[in-house]
Structure P
Amino acid sequence: MEIELKNNAPGTLEETKIEEGFFILKFNNENDDIQRVVRNIDSSYIQFHFCIKGAVKFNFNNGSYALNLNEENSLLLYNPQRDLPMNLEMEPDSWLISILVSIKKFHSLFSREADYIPFLSEENKDKKYYTDGSINPSMAVVLNQIMNFSLHPSIKLLYFKGKAYELISLYFNRPEDADIEQCPFLVDEENVLKIKKAKEIIINRMSEPPTLQELSNEIGLSLNKLKDGFKQIYGEPVYTFLFDYKMEVARKLLASGSMNVNEVGLKVGYSTASHFIAAFRKKFGTTPKKYISSIH
């Protein structure tokens, strides 16, 4: 992913890799001519562009469509359906800072649940986002610190990393009562937490688990979202997951020798030994007693 400068007049173009999937790009055209910049960016990246000074034109589809970004304004671009390469025309005396973040990295910045959250929710995963806005004073301070970096080169990466995090935080910061969606990419987190709660409930009450409808009501999530979400996160339907969990608990208890077969069956929710033995055989291909004999 290299930057290509298409102009005879030299300008300042600098790319810094903060970490995997996270880049800062600085463009500085202090010449008298328009400067064109081209850079490949694939569809897995979110693009944040901040025009600090002057004006920049973003060309798309070989120039058939363009967006203008003027001084003190920002632009967020994301399209999961196609790559959005940068094809810029920078006016003379223009400054632009761009941050490129992979959607996977972006989730990890905002949520501890990042590993559970799909890139986008079912209803939003195919949507593209082109959002413009103004650069507020706090963001302007950080942007100018990035552009006018003059500290020792040895701390550049650390400094840029801190400033990039700060800038994204300020970008998504909104008053609590603002009628603005904070971040279009994190719509799943609340549901993920509810589904994790559902898993905790069925594990804690495995001997007498709630019905799916009761579980749905308890966590405040629709039945369909519970079923679909649980399978998406844990790879199995709710009760298939619970069955596998109960059998694993039973196997460990039998191996420990702390309980007999009937006690283990009751512990994991089987009122009769015959039902427990049948379930254990279904899972492991042998009876509890034969299993105990095989390990002792």
Structure Q
Amino acid sequence: MQQIFNRYVNYLEAERNASTYTIRNYTTDLLDYFSFLKSRKIDSLHEVDKQVIRDYLSHLLDQGFVKVSIARKLSAIRSFYRYLMREEIVATSPVADTSSPKLDKRLPGFLSQKEVLELLNAPDSSTPQGQRDRALLELLYASGLRVSELVNLDIDKVNLDANEIRVRGKGSRERVVLMGKPAAAAILTYISQGRTRLLGRKGTPALFVNRSGRRLVERRVQKIVEKYSAAAGINRRVHPHMLRHSFATHLLDGGADLRVVQQLLGHADLSTTQIYTHVTKSQARKVYLSAHPMAGGKQNNEQEG
């Protein structure tokens, strides 16, 4: 099974173009699954049937895993068996008819426009790292890029004349994303000043590089976002994907068409983008209840009194 697993990981990297984050999660989840099979003395994938899968789900529940974690593990196992069937290692998938636990709908977190502005202004733009970090934050918010797309971005894909970037996203689908003048200006400053100093004599096509002149990794971007959100006084956990959520939410709040937002985000399915309409409706209700004098009944009570 170890050899098959190694081949599967290579497949995710080479053919699926999966992000580092996805590969890490799939690896963790599948190793947990293999550990369970080993505990049941199952040495071959051909011995796994639907009952084994049901036993594994029961095991996860007994271990206290929440529904979202169980659903993720099932997704990893399904993907693995699709690969096995494609390679004709197994004839059928024992997990094909297994339903994932029904998840509670969770609205994506996002920043207010004021919080975004404070976050973008947090880096010290007089230093090479500060110039890089300002450009990085500006681009995440201005374009809605996934963090995996950001770190894999090469400098030759940036067109500052047209304020656009060519990105290869999920499933190796290529799309053009746009950015406004502030993001373009921050990137120009970084490329002409900060990036040159960070690179030194090293050569790399990467747009965003670390102090050693090498391509930034996703984990480092997470740390950068956390650092400046704390400096900006944002009292909650902020992650790079929250800037993507903020990008989509603010576009829709500003009247953007849902299909345009879908295209900019690189969503294959419109239903994935539609969750942001729930966010904007929720925000509209919150604003209405807090701002309209007749919304909460306070005005009525005052008039009656």
Structure R
Amino acid sequence: MAVQKFSGTGVAVTTPFKKDMSVDHSALGDHIHFLIENGINYLVVLGTTGESVTLSHQEQVAVVETVNKANNGQLPVVLGLGGNNTAGVLEKLKNTDFQGIDAILSVAPYYNKPSQKGLYQHFKTIAENSPVPVILYNVPGRTGVNIGADTIVQLARDVDRIIGVKEASGSFTQAMNIIDQKPGDFLVISGEDNITLPLMSIGVAGVISVVANAFPHEWSYMVNYALKNDFRAGAQIHYQMKEIVEKLFAEGNPAGIKCALGIKGIIANRLRLPLTPVSEGLEKELRELMKQMNQA
């Protein structure tokens, strides 16, 4: 099973909204073209950054159709498809059209805090019923549960269809333990932009990025340098971007990145409740930083 298509820079694509808060499909298509033209490696749709939990089923289907039409088979597409009810996830799998979808990104069950045994069985069951490869998504800061390194490695060894993990625990120790014990072709992907470069120095295969929504050229160059073991060149970009990356997450995601995209005129700075735009003060700071970078 080819997994190299998911190394490099993936982008967790935002969902743009019109003034009436309906999905802006025209802006979404333009955004996909912008990402492709600026060198990213694959697209991730209907994740946290895409505000998937605020979209109806019909809207989610339409978003995927728009992405596939704009992408036109140029890049691999990963679909966010997970939940905290295993049976409910299986029902989603049955009712999803996987045309144009190369893999799913399945988040750890949230709120009900399963044991490691429960997590193992949850993901094993999903993978056994998925028609496409599965990338695990470990983000304990949002879900309240950490998929342990041992559990991830066991799933990687036992279930062929599980091909990687988006690791967003923020723990270098956990990342190292996975990398040290995993099968050779299993991908460990950074889920945190601000530590992507140092994680790649210990064997991470790339990133599923929020920042690359607005800065795909810069982020792709940094990641590509790291893939070539040119960490000196990668570090130059890392430190050039350091301050704006911190600001982009200062008031939560995707509020920060939507503000930056709005400043660049790529999509409108609108979010669905319960999310709200960043404060005027932070928007001013982002605008000033982007002017200094010739990005506004």
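All of the numbers you see were taken from the coordinates with simple rules; none came from a lab. Here the structure is a predicted model, which is why all the values come from computation and not from measurement. Cβ atoms are built from the backbone, for glycine too; each structure is taken alone.
Observations on the model:
- When distance in nm of label points 7 Å out along Cα→Cβ at positions 39 and 63 is computed for each of P, Q, R, the largest belongs to: R
- Value 2.8, calculated as distance in nm of label points 7 Å out along Cα→Cβ at positions 79 and 263, assigned to which of P, Q, R: Q
- Of the structures P, Q, R, the one that 1.1 was derived from, the read-out being distance in nm of label points 7 Å out along Cα→Cβ at positions 23 and 47: P
- Among P, Q, R, structure where Cα extents along the principal axes in Å as derived comes to 74, 65, 33: Q
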